[in-house]
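Once you scroll down, you'll see the structures, which are given as structure tokens.
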Structure I
Amino acid sequence: MATVYLSLGTNLGDRAANLEEARRRLGPRVRVKKVSPIYETAPWGILDQPDFLNQVVEGETRLSPFDLLAFVKAIERDMGRDPSEVRYGPRPIDIDILFYDDLEQTSETLTIPHPELAERAFTLVPLADLAPDLYIPAAECTVAERLKQLDLSGIRRYD
């Protein structure tokens, strides 16, 4: 079984329910072991849209990295995400593969660890709740170390 870290994000509809539904749909192909707290964050990329709720899950899977990608993209589509929508625009759910074991891979369709991970405080904050000592090769530091270098002002715990 591979250990994976997935980020979940949503800013349309009942955001908390969207996260819950995405976590539910991951099983049984991804066995969720740990779930971070939920954080509310300002939009990134396109700023004129509702705030996001973000969360990270740690899970185990027998899926290969590419099969996992196909699986999470199918969940996104089934939950109403249109694959042709504007990049970084509003969406009912977004699921990104952050880490897959200690795999480092780059292809046209999948890069692991996630290529923008080190720049995304909205992902690193919930990831640090689960795995602060994970090493980010591109940043040459751990999740916790990288967080000390980023602006966290737009990130609020959502209760």
Structure II
Amino acid sequence: MCATWKLRAFEKISLQPGETKTVTFTLDKRAFAYWEPKCHDFFVESGEFAIEIGESSRDIRLSQPVQVEGTTELPFTVTVNTTIGQLLKHPKGKEIIGNMMRSSALSHVDQTDSMGEGSERMMQGMMMGIQLGALVSYGRMTRKQLKELIASLNA
């Protein structure tokens, strides 16, 4: 998910120089949720969120990361447009794609030693955005193999 900022709670307070006040907010599940059409409900994505406090959105004075665990898993359907990165976040996809990478079916990463410092990390980053359909274009598998892979991932 891309970085977005949402106002979830606020209280306007006035302070005199040197004065302090305590302000308390409770952020419940709904504060981290967004509407997800796949489940026809509000959905909380697992991950790290930043709680930020500031004078305004352009004047953040305090930031604290919090780890949030979602309570529902979204249905995951693999298509030719699913990326390698998306698959690696899914247990079944991670296993299958991991095996393919180890068996050199996606071995671009193996050829980075001669490309210089940081090239392996760059190549891995590029791999995360490759759509499954592109593996046919790159000659890494046939259309039939791709169709079988997608069927096994959606089984």
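Only the coordinates and a few stated rules stand behind these numbers; no lab work does. Nothing here was measured: the structure is a model prediction, and the numbers come from that model.
With relative contact order in percent (Cα under 8 Å, 6 or more apart) derived from the coordinates and found to be 30, which of I, II does the value describe?
The value was obtained from structure I.
Who wins on mean projected area of the Cα convex hull in nm² among I, II, i.e. which is largest?
II
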